[in-house]
Structure P
Amino acid sequence: MYYRGEVLDFVNMLLTADAAPLMRSRLVFSSKIDIERLKAAVLASAQVVPEIFGRYQADHNRFEVLAQQPDDIVIEAQSPYSPENFDFDFKTGPQLRLFVIHHDQYDVLQAFMSHLLADSVGFKEYLYLLAKAYNYDDLSTVTNERRLRPVITQLQRQFSRPHPHADLPMNTVKLPHYQGINLRHIGHIMLTSKQFMRVRQVAKAQDVGISEAILAAYAKALQVLTGHTTITLPCPIDFRHFTPADETKTRVTNLTGTVYLNIKIDVDAPFAALVQHVHDLLSAERDRAAFLYRLTNLQKMNHTMPIGLMRKMTRRWVAQQPLSYTNFGVIDQQRLQFHGLTVVNCVFSGAFRENPLMEIAASTFAGTCTLSFNSIGSERDYQLGMKILENIQAQLLVWSQTSIVTAPAQPVQVANQAH
């Protein structure tokens, strides 16, 4: 059985041509999970999202499902097994792998999903669906909406006259790459629930988003490290926010676009001014709605052009950025309940990128925010990544101690902003 891919699936295939396009989550349970029940849940969820068993055919932008064998997805192992070293190939195997790592008194579930099938929000949606199936909830009325066309229609109603796309000059910063034995590293750092509560309070007082604050701290960390004062960072935009929610539908699909922010850093200005600058840049990008212009054209290409020509055209429009950011957002504890189990901790992260490429991911569970990266590189490369995370954490914590947020005295300059 074949299932047609959407244009953003194809875009993610191009952007991750040199590495497996992974997303990773790690769930720590309070006790042991029922393996047979988990396998049954995988089969039940496949009635809604059959593509999890499919192999991706890049030459046709589609998923081919030959069989639905839960043993192909659910893999058991004993601690200290590291599934990160598994040979993921989504062009020959399923788009989902669930590793149950057995410890003495409890289990850890590490879930890996292909970015060809879904974005970060879609990955969360699938895990919520899996939990429902594990709980024997009725999934007969649930459908998976993967089509991009209804989203574009809604976007066109809200942005009736999008500006033509104009590429901003990129001020791409590249990290150094240190020689050594290349290994897979997992780096993370946490803001405790108390610390993150303060960050949220200050963000609310300044009327900015948490992602905008993290991006500002990311840019500041890179400025401190490299000396560059103008840095381009990609910022994800979830198109689900522009369409009404439907409880009978899940969206295990790619519905996230990217805008590029040219962030100008005044080394003498307070961090609050930099956060405001990032907020203004993102607001301007949303108003321009250039992402809709690009999205509409990609959609037309997906239905009219041969794959080979589409690949050539898309590569001109969409460039792989060495530094990226993804936000998994808040993990809904109520929707991530598995019968008889308590999820003690849950962290999401992005793909393993080979240094000097780097992707920072943010996710929030039980009020605690985790910043993470997965990398392939030397020990010094890993230490550099940790240094960036620690700098981001420090910037946010200092900002969170601001008792009274005031607007900057002078308007912040918007760097290279096209209108």
Structure Q
Amino acid sequence: MLPTDLLMHRWSGDTVVPKRLAIDDTNLAIAQNLIELFQAHQGKSRGELNQQLQELEGEDTDYRLKRGLAHLLSNSFSEFETVSPLEPPMLRDRVFALSAQSIPSNAQTTVTLEKVAANLTQELGHEVLAEQVRKGLYADLKENQLLTQFETPTSEALLHRYNLSQVQGVFYRASQVCINAHRNDPGEYKLLFRYMKLFQLMTYIEGDADTGFTLTIDGPTSLFNASTRYGLAMAKLLPALLHVTKWDLESELQIKDSYSGDRRKGKFTIDAECGLVTHYPPGKPYDSMLEQSFVEKWNKAKTEWKLEREVDLVPIPGSVMIPDFRVVHPDGRTLLLEIVGYWRPEYLKKKFAQVMKSDRDDIILAVSERLNLAKAGVDFNKTPAQVIWFKDKLLPKQVLDLLEP
């Protein structure tokens, strides 16, 4: 994402419109020049790269655009590392301690480096050169770190990332975000809710899978102390939302005017037809090896019951529960199956609370015997769900025995 000083937007009434680049020959050429510059500087220092970037910016009026693209290349596609055969802090300690015993001069500096190299050669049992000591002294400073890896994007992909980052920046100053996720594939909801949990966003969820969900998220400026970290977390949700087919979003904003310093209220709207491109990967087929193993064994079992993954969404007050599986019989009978193999007490409390709030008696809970429910404060006897206990792996026979007693 982009830092605040590289974000650009304009006002249209009380609506904020982030800057977005056209995917045209001019902008593609700018992006390609920057990409080639990074490619040419692999193995060189960040300082050398930054110097070349400054020269490329020149005195052009689009310097913020180039600087923004370079920021994305540096932070999202590059890996910089401290490369030194010896630990820089240790070298500095040795050199500074020895140099303090003599009068500073160019000649004395050479002598000091040679002495430190000789001492280290003796201590480490292999040759250490004075030049290695000199290069390693400040190898850990940011400008001296080397560009060791560069994942080369296409120029079009870089422009898409830039446009996405400009829109993400709007959420740094959001007081509230409301997302209407219309009737979509349940797997899309699952991925969206998973990212919301990952980013620890304070969200109230209403709706169901048939009509869609409304997600109301408190923004960073609604908190007692506006949190930059929370604003970044909210911005990170946008690429996840782009995996959902049908949605619209409206956000209330509080933006500080760059001239007066006063806070100005605004709004921002966007929907599924926005043209933004996500770089987040699609959801994984399974949440765990436990689930994958269960499916593989079920597919080999001789049964009329069909196993479907994450097709039901169970609305509960202020949230939603997405059971891992639904089992369906040809005669129309259906039950939901949730595998509880995760050990954290907070997770266990939340999972059993969800089952209680759902007030559903068609849920099967497969619970690992390794879990300490008592320590987590969970009493499974109070749940309306049917409970199956398993050891290392959940076997289809355990579920089928419950389905066909």
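Readers should treat all values here as calculations from the given coordinates under stated rules, not as data from a laboratory. This is a predicted model, so every value here is computed, not measured. Cβ atoms are built from the backbone, for glycine too; each structure is taken alone.
Thinking of P, Q, which structure, once P(r) over Cα pairs in 5 Å bins from 0, in percent, for residues 65-248 alone is computed, gives back 1, 7, 11, 12, 10, 9, 8, 7, 7, 7, 7, 5, 4, 3, 1, 0, 0?
It traces back to Q.
For Rg/Rh (Cα atoms, Kirkwood Rh), the calculated result is 0.95, so let me know which of P, Q that is.
P
Comparing structures P, Q by relative contact order in percent (Cα under 8 Å, 6 or more apart), which one has the largest value?
The maximum falls on structure P.
Kindly point out which one of P, Q the value 2.0 was derived from, the read-out being distance in nm of label points 7 Å out along Cα→Cβ at positions 25 and 369.
P
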